[in-house]
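Computed from the coordinates by the stated procedures, all read-outs in this text should not be read as laboratory data. This is a predicted model, so every value here is computed, not measured.
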Structure 1
Amino acid sequence: MKLILHTSNNPTVQQSNPSNLTVLHEDNHLIVINKKVGDIVQGDKTGDTPLSEVVKEYLKIKYNKPGNVYLGVVHRLDRPTSGIVLFAKTSKALPRLNKLFSEGKTKKTYWAVVKKAPNAKEGVLTHWLVRNPKQNKSYAHEKEVRDSKKAVLAYRTLKKLDTYFLLEIDLKTGRHHQIRAQLAKMGSFIKGDLKYGADRSNRNGGIHLHARSLEFEHPVKKEAIQIVANPPNDPIWNTCL
């Protein structure tokens, strides 16, 4: 059965398909993809084809599988972001990977291009986030409030670009829109992120937030794995490398 792709209405968004996937790592139990801006990891109300289904079709074609392909979603990235997404290829690997993520035994590093540099070159941000499902947005508070969840990240300024700054983010917790909300709270809006205060959008509808690296223990082999993903090919990201 052929996969029918239902894609975004934005003509500048080039979502993944089985022939253009960027596979960063694959073994018997795992597959790691460099997600494109505009990909949704799992299906949502838009009805667009999720990355998980694209990867299934890719595996089906690559290994000439006649039946259904197993693929477990371990974690997600926001649709307008790019970077590393890890999937489990076996039912043995999925619960072990889920446990690693839930227990904070992974190291997730992001790159963010921001208009305003933080006051301090590096630091730790601790906020209490409240999610508003109707707005699909999270609000950062300095103190604990009702229905809030603690959010922690460390950042450092890697480089000054022409009119922007490149930040490296070490994500300590995994809250909804955490990096976007916390950086916005301190006035360092991510380029293109209108939802969190940027003054203009990017042409492709994405934002300059990229899941740069992921470190974890292989769920079966118990080996240390480190994955690094280059950001999308655009003039600003290219100056960061």
Structure 2
Amino acid sequence: MPPTAPVSLVTGATRGIGREVSRQLAERGHTVLLTGRDPDATRRTAEELRATARSDVDLRPLPLDVTDDRSVARAAAEVADAFGRLDVLVNNAGISYDTWQRAVTADLAVVREAAETNLYGPWRMAIACAPLLRASAHPRLVNVSSEAASLTNMGGGTPAYSASKAALNALTRMLAAELRADGVLVNAVCPGWVATDMGGAGGRPVAEGAASVLYAATLPDDGPTGGFFRDGRPLPW
């Protein structure tokens, strides 16, 4: 029998914010599908989190490469077979915080690579998982973005990252509008500057960054959709 607990899938969950979001959702009673490109790292991360958690947490490794159509289709099929629904999709996987680049001299190969993970990855996941989200009584879709994607505050630098995340924000708005009638709450969140492998030293603790994601993943049914938030407060697009 499928679990009655909420079923959540987190992409890019073998480290950083994705790992912490998986841990916190599991501690809140969700069945968490912890995903990553490397099957060994994915399995190891799930085992490590289970080893330090309550005995009743349900954390399951699921290999997934968001840049690979077949991998995404396979993962969605596994979720459908095991649960028949998906309650929370967290599109967290992200790459290429390209501080060394400027838009006027950018290596477009780097930009394309960033878009594959930061934009097309979440887009693939949304397409594949939309039927599963529609089957949920309380579906939530969270796109992990960045204030670097805010057009209001955007300047120069990090062109691959900023442009791909700005496009992710646009996708968030479109998905929110198209899935509104199905009750799917779709929001983008900025975790802030977090001390992770990508963010580097000096940022806020990873648990604080994960809090923005948890906010959007656990919204009540009358919560917002089509918004952009950090720490539960709106950010300018």
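I have 12.3, 33 for Rg and Dmax of the Cα atoms in Å, for residues 58-97 alone, calculated from one of the structures 1, 2. Which structure is it?
Numbers: 1: 12.3, 33; 2: 11.4, 36.
Here the read-out was taken from 1.
Assign the value -13000, calculated as helix-only ellipticity at 222 nm (-39500 (n - 2.57) for each DSSP H run of 4 or more, over all residues; to 500), to the correct structure from 1, 2. Value -13000 for helix-only ellipticity at 222 nm (-39500 (n - 2.57) for each DSSP H run of 4 or more, over all residues; to 500) corresponds to 2 out of 1, 2. Each of 1, 2 could give Rg and Dmax of the Cα atoms in Å, for residues 146-225 alone, but the derived value 14.2, 42 comes from 2.
For Kirkwood radius over Cα pairs in Å, the calculated result is 18.7, so let me know which of 1, 2 that is. The structure behind it is 1.
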